[in-house]
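Values quoted throughout were computed directly from the atomic coordinates according to the rules given, and no laboratory measurement underlies them. Predicted model, so just to flag it, every value in this text is computed and none were measured. Cβ atoms are built from the backbone, for glycine too; each structure is taken alone.
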Structure P
Amino acid sequence: MRESALERRLVREVERIGGLAPKFVSPGNNGVNDRLVILNGGVTIYVEMKAPGKQLRPLQARWKRMLQERGHRYYKIDSVEDIDRFIQEVVPK
């Protein structure tokens with residue numbers, strides 16, 4: 001499955017649970033994640049979408065590390081299974 005199809009599925013699944021998943025663009029900041037997932041209760045999660053089997057580029061890995069060091073949740077998603085797991089993990093229980 002192409003990265004663009006995975007991204008559309010992520011947006012659809014996040015909206016299904018009542019959230020938003022806008023595209024994140026930050027001019028001048030290479031390597032920032034693709035999507036912000038905004039959920040009820042003030043929860044924001046950073047998501048990098050990748051083609052199946054692709055790894056984070058060094059700048060993306062640096063952003064991941066910087067965000068996680070500051071207590072933020074960051075996911076790299078490259079499969080339908082990753083999307084399903086992500087939704088299960090972020091839905092309030």
Structure Q
Amino acid sequence: MSDDLGGFAPPPFEPDEALQRARRELREMGLAERAGQFERNGLGIAKLAVDGAALKASMVKRPNRNSPEWTHQTLTTSAMLRDWSAELKKKLAGWSDRDD
């Protein structure tokens with residue numbers, strides 16, 4: 001089967017633009033940006049950085065003051081970024097302030 005999209009190709013992934021959109025989304029989720037890391041109540045929650053033609057995205061498995069455990073992902077499409085943001089939003093909703 002062919003990957004023909006009916007003559008339509010998705011727009012090229014622009015990591016710099018995607019980073020700006022993601023930063024806005026993370027601030028809307030209530031996270032504060034400090035030194036390239038997004039935090040809630042002083043705890044690191046997410047990190048984003050441009051890496052060539054991709055976006056390196058990291059999020060904590062669980063907020064932790066001592067040594068948080070990070071999961072890393074390389075995002076190369078807008079759809080991957082949307083999925084990553086949705087997963088983070090779901091995790092944030094599940095973590096209460098006592099988890100911080």
Structure R
Amino acid sequence: MKRINLLEQPVDMTELLTLIQEGPVVLLAPNGKEYLVAEADDFDQEVEQLRASTAFQAFLDERRAHRRPRRAITDVARDVEAELAAQSSLPPTAP
């Protein structure tokens with residue numbers, strides 16, 4: 001996968017189209033964002049290249065690091081049942 005920093009190596013559309021015929025291209029924009037440009041009907045190959053891309057895997061790892069851990073639905077259901085049972089055993093509150 002070719003990687004182009006647009007601050008260091010600007011490319012025009014004709015050149016970019018030529019490059020993506022050889023495979024997906026990662027463009028690093030001046031604002032620091034990365035964009036993947038690939039041929040539209042090359043999806044399967046793009047998926048395999050992204051799986052093999054250490055940069056893309058690092059990006060996914062960083063996103064996952066900022067997420068809250070997931071809980072199993074059975075754990076959530078057990079907690080809800082316990083909370084409902086606790087509420088039903090409390091005496092009614094006065095208004």
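Taking -10000 as the value of helix-only ellipticity at 222 nm (-39500 (n - 2.57) for each DSSP H run of 4 or more, over all residues; to 500) derived from one of the structures shown (P, Q, R), identify that structure.
Among P, Q, R, the structure yielding -10000 for helix-only ellipticity at 222 nm (-39500 (n - 2.57) for each DSSP H run of 4 or more, over all residues; to 500) is Q.
Out of P, Q, R, which one gives 17.7 for Kirkwood radius over Cα pairs in Å as computed from the coordinates? Let's see the in-between values first.
Values: P: 13.4; Q: 14.6; R: 17.7.
Computing Kirkwood radius over Cα pairs in Å on every structure in P, Q, R gives 17.7 only for R.
Which structure, out of P, Q, R, was relative contact order in percent (Cα under 8 Å, 6 or more apart) derived from, given a value of 27?
Comparing all candidates, it corresponds to P.
Where is distance in nm of label points 7 Å out along Cα→Cβ at positions 48 and 72 largest, in which of P, Q, R?
Numbers: P: 1.2; Q: 1.9; R: 3.6.
That would be structure R.
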